[in-house]
Structure I
């Protein structure tokens, strides 16, 4: 399935007193990966919301293997797990500059019609791009 990679430099404010990334920040890294995955397909998340579709996270799991630290350059690989329906699922692998796996993760998001606040099918535009 389609994948995309982005690089992120760890900022001081994302770390604890030991210089290690606070675990809650990983949700933001995953979101950045998803947004750029969509952008690489030629799809704007903002435009999708303007068109009345939102994508709330309904499930997220992370496995921490090694720490990311202040000023590290990490790579977030985002990969579509399967063809989306009313849900879309991604696997992630976060590595450091040496290629060591720091974290693996998975998220599931639901396509929600913003007018009805109910699940809806994946927009055809996304299926066409895939």
Structure II
């Protein structure tokens, strides 16, 4: 994998966690949570992050049941990923996000959504081929 910047999101109906990572180090940093309740504000905030970080790849966490089955939020996250791709013309990958919020909470994260996004980006970077 060439050296790229990855911007990742932990989708939620109320908040969307955001994190940025780098393929060279295969690590990520939590950024912040964005309000998800107003479409205009949500995409304005995402556009600002894209301008700031200039990512080559976007990643969205895909919520699944523990057994891997889809649930209501799975469809919402897929829709969000399609919206990102359509609005920003960047490739979007979906990453299994099972247990990321639980892991972030257990680690004592101040912003659980952003910390979950960090785990999602790092999972993507670890799974990507060098």
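Since every read-out is calculated from the coordinates, none of them should be taken as a lab result. All values reported here derive from a predicted model rather than from experimental measurement. Cβ atoms are built from the backbone, for glycine too; each structure is taken alone.
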Taking distance in nm of label points 7 Å out along Cα→Cβ at positions 5 and 85 for each of I, II, the highest value is that of structure I
Which structure, out of I, II, was distance in nm of label points 7 Å out along Cα→Cβ at positions 77 and 117 calculated from, if the result is 1.5?
II
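Hey, FRET efficiency 1/(1 + (r/R0)^6) of positions 21 and 69 (r between Cβ atoms, R0 = 25 Å, to 0.05) derived from one of I, II reads 0.35; which structure? Intermediate values should be presented prior to the final figure.
Values: I: 1.00; II: 0.35.
The value was obtained from structure II.
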Output the label of whichever structure in I, II has the greatest value of relative contact order in percent (Cα under 8 Å, 6 or more apart).
II
For which of I, II does log10 I(q)/I(0) by the Debye sum over Cα atoms at q = 0.17, 0.21, 0.26, 0.29 Å⁻¹, for residues 37-100 alone, calculated from the coordinates, equal -0.80, -1.03, -1.22, -1.33?
I
Of the structures I, II, the one that -0.34, -1.03 was derived from, the read-out being log10 I(q)/I(0) by the Debye sum over Cα atoms at q = 0.10, 0.19 Å⁻¹
I
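Of the structures labelled I, II, one was used to calculate distance in nm of label points 7 Å out along Cα→Cβ at positions 45 and 109, giving 1.4. Name it.
Working: I: 0.5; II: 1.4.
Computing distance in nm of label points 7 Å out along Cα→Cβ at positions 45 and 109 on every structure in I, II gives 1.4 only for II.
To which of I, II does the computed value -6000 (helix-only ellipticity at 222 nm (-39500 (n - 2.57) for each DSSP H run of 4 or more, over all residues; to 500)) belong?
Numbers: I: -6000; II: -13500.
It was calculated from structure I.
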